[in-house]
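Nothing in this text is a laboratory measurement; each read-out follows from the coordinates by a stated rule. Since the structure is predicted, the reported quantities are computational estimates derived from the model, not experimental observations. Cβ atoms are built from the backbone, for glycine too; each structure is taken alone.
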Structure I
Amino acid sequence: MLQCNEVVCERRFVTLNTMMKLLPALLSVIVLSGCAFAQDEREKTIRLPQNDTHYKHVRYYIEDVPDADYRHASPEAYEAFRDIKFSVRIHWGTYAMQNVEASWPFLKYSFARRQEYQELYKTFNPTEFDAEEWMEFFKRCGMQAFAFTTKHHDGFSMWHTKTRVKRRANWLNPANRIIENCDLAYSIEETPFKRDIVKELCDAAHKNGIKIDLYFSQIDWYDADFRGYHFHPLLTPRAVLYPQEFGYSSFNAAGRYMTPDLTQEEKNRLVVRHREQLRELLTNYGKIDMICFDEYLGKDIWQEVKQTVKMMRELQPDVMLRCRGIGNYGDYYQPEQFIPGGKGQTAMPWMAIALLGKQFAYDPKAENYKGAGWVINNLIDCVAKGGSFMVCIGPDAKGKFHPAAVEQLEDVGRWLKVNGKGIYETRDCEIWKEGGKEGNIKFTRSKDNKMVYAFVSKFPEKELTIESLTPRAGSEVRLLGYDKPLEWRKADGKGIIVTIPDGLQLPCDYAWCFRFEMN
């Protein structure tokens, strides 16, 4: 009996000992399973709003639910994106030599003028461009990130791409075979300037702690292998037969020249060049925080484009991808030339973009620039709604920004030095505004919920009444930029009343920020 009990005890000891050894692994499995579940649940929330204009063009062929093997950027990358509140988009290319809008005027040019445009790169020489100077300017303006057009629709690359264009249009020979053979990068390397502008900007941004957003147009009007897709000036019979599939949702053949459908060889070259250019941008310039896709290529090559997006995830898993042209495979969306009317449309983060002048590219007219007050009002509005604001400017052919743009944006920077605590690294409040339709008071909060900031667009003469807040009892109320606490009391109804001291000197212009300590 004793012997038997000893055996049983020994077996139990071995079993328990084995279990103790396996416990870390078992716990790891449990934790990983929980993380996987949490990740799967998170993936379900990353969806574009149904009313996003550009999403409507691609929803019929891009699946709403991404492939099961696809993962978006990490929660940490999303958090870092939400911390970006103020940024700038720079549209720059050979079009700056003509003081025209980026790329789009090309579609309305005569054939002779199109050919002239395609030759601009031979004399493009922005000798006054200084990447370090740009970054110092962005920092003075209080910007945390910049987006730069590595390639716009016209197909000109602002970096040293190793990809080659093999076929292009000769607009002076439309009567015969308009498409001719060629072999060039069609890039900054082939200009008199020669320097890799994208590299210089990325190096300067890394040095100065400014986040990088590389804009990339998926369509290419110079490369004939991209013909037929989304407004390409070289049209194809299949694009006429199936306009939606090729991106011509509002079809207009004016200004477009009919050419043969793509061969399989040409389509293969398109996919490879598109993929390799994105590989270069995510391989050669260090950490890239965002890729700003623009436009889309079409249903018939979506599977190939999707594989390119998955490749990008392998190269830099935490790069935040703009949703334009890739649907819910993207990480953020960008309302363009408008700000959402409210908050809570989607859990996907957003960044609104609007023009400081009257075009994305360099605007030579000082009177067209809208002013610092316009920027500040839009910035407050976006941040209060849970988004961020990106203002758009462009440099001239030499690489300099318009003095009016510089003056106005530096004025925004001075305002942010006073009020930045209510903007940077904040989040939206449950009630984001009060004051009727005008929303004269807009709120943000610190991420730890200890502070709420109230921005007013019209400074009160004697008292400020806020119905939505109840600060911590005995706490201080501050006006940012003013060195003394303000007296406050509970209102007879709901909310509080803040007393404005006699003779108070306003610390800034345009809008003012009050800080409240919360429970």
Structure II
Amino acid sequence: MKRKSSIHGPDWNLDWALISLAALAFAARTLPGSRTIDDAYITFRYARNLVNGLGFVYNPGQHVQGTTTPLYTLLLAGLSLVFPGDYPILALVVNALADACSVIVLGKLGERLTGNRAIGLTVGLLWAVAPMSVTFAIGGMETSLYVLLILLTFYSYALGHPAWSAFTCALALLTRPDALLVALPLFAHLLWVRRRVPWREGAILLLTLAPWVIFATLYFGSPLANSVVAKTYAYRLGPYTAFIRLLHHYATPFLGQESLGGRWPMIGLFLYPTLYLIGALVLVRRDGRAVPLVVFPGLYFVAFSLPNPLIFRWYLAPPLPAYLLCIVSGGWAVVRDLAAAVVRRRARWVSRSVVLVLLCAILFLELNAWTLRPDHGPQRPAPEMAWFKLEDLYRQVTEDLMRANDISPDTLIAAGDIGVIGYVSNARILDTVGLISPESIPYYPLDPSAYVINYAIPTQLILDQQPDYVIVLEVYVRRTLLESPKFREQYQLLRQWDTDIYGSRALLVFRRADTASRP
């Protein structure tokens, strides 16, 4: 007897379809190989030091919480005890598995909220090959785990299990602090529906967070990551910079500008938010428990636009799955209604045909944002945006410095981008941004004239802290260190590596003059 399908019961056809999509997602992340982003190496060094018995620290002896992802750090540290080896490879496998699970959860969530299994499969397929997802999975960032936990939170809530939703939301908060933007609509909706405070779910969330909050307060002095404060002070941005960046992102969720040109975002700025709003209305009308999910992309946009922070690329990924689900739901509803109005007899066939064509077009946009032969890193297909030329350069420079000089764990190296340099050298690091070096923060903000781009290294910081070496992009120090007579007296240029990254003229390596006699 053939099993009937139901969105409330098992559907083995859908399960196998999602398993196939999960396998595609896993392959799409393992095929490009590891292309690790600089910030991921900060997490790796915390995990490595923890495993090596040095504590939850970046620089041994300095209790500074410079990572915003304690759960991901602990996960990598724990897994490295079982699977010792290279942290970038370990992170790649973890992220590929997390994204494979995300595809399954997203497919189930889409089916649950719409009653249409095709919508769930469509969104799962789009996320499986999405460049914005693949890039940060192979980049070693915590994004894949974070997105999975967000989706589990929404899915648990849609299934009517708010307690589990509170638990996964707490885990998301331990992965990224901006998961507060998931917690707020979740608990607000619970409060609205019940007309009373959701004490049970609140207790679950707080109890899940409590061990880390207590440990971080006792160990670091605060549960808040030092890096959050540092980024606020160190970077200089023009007004509305974050708003414009996010506006462009929400107008190009499938990276259509790569195929359709620079004017496409103007069309996308109307098209995709409109479909998102239509889809949000469709989902909420069908099931009120969709409210936290449909609110999240909008709340994320507002929350990151108002304080105007520097929007790093990986900040753009978390709202995308919910945004895509609303867009696909809205597009499906529009096509269905138009087909019903124009072609009455064959409306169902016509609407499905149009949706299939649109799906193929969107897949083309996503896949066209991949390259078959990247110009750096492993020569295997990868998203165009999986760019890590700077990380490659930092590795070359650090390895060259270690070959030619006596670099030990006591050597102090100052740098504006510390990930690769700190991970490869294992030296003490003076982070001139202040992520893991709170002593850098009082030197900011600088006079506007010191900036060529959005970041500059204070001269006085280097003169006061006296690092043994300084490794910096020239553009970071063009109007500070390079114009300082005192710096030129105290430091000598060891080598420069030509590069135009971020508008720089070179990557510079300086050594303190009074250490020049050392081998």
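Structures compared: I, II; top value of Rg/Rh (Cα atoms, Kirkwood Rh), i.e. the largest, recorded for I. Between structures I, II, the calculation of distance in nm of label points 7 Å out along Cα→Cβ at positions 304 and 488 yields its largest number for I.
Structures I, II were shown, and helix-only ellipticity at 222 nm (-39500 (n - 2.57) for each DSSP H run of 4 or more, over all residues; to 500) at -19000 was computed from II. Out of I, II, which structure matches 11, 34, 33, 19, 2 when P(r) over Cα pairs in 10 Å bins from 0, in percent, for residues 248-359 alone is calculated? It traces back to I.
Taking mean count of other Cβ atoms within 10 Å over residues 232-239 as the criterion, the top structure among I, II is I, with the largest value. Quick check: 0.65 is what I get for FRET efficiency 1/(1 + (r/R0)^6) of positions 320 and 432 (r between Cβ atoms, R0 = 35 Å, to 0.05), calculated from one of I, II. Which structure matches? The structure behind it is II. Each of I, II could give distance in nm of label points 7 Å out along Cα→Cβ at positions 64 and 504, but the derived value 2.0 comes from II. When mean count of other Cβ atoms within 10 Å over residues 40-47 is compared over structures I, II, which one is greatest? That would be structure II.
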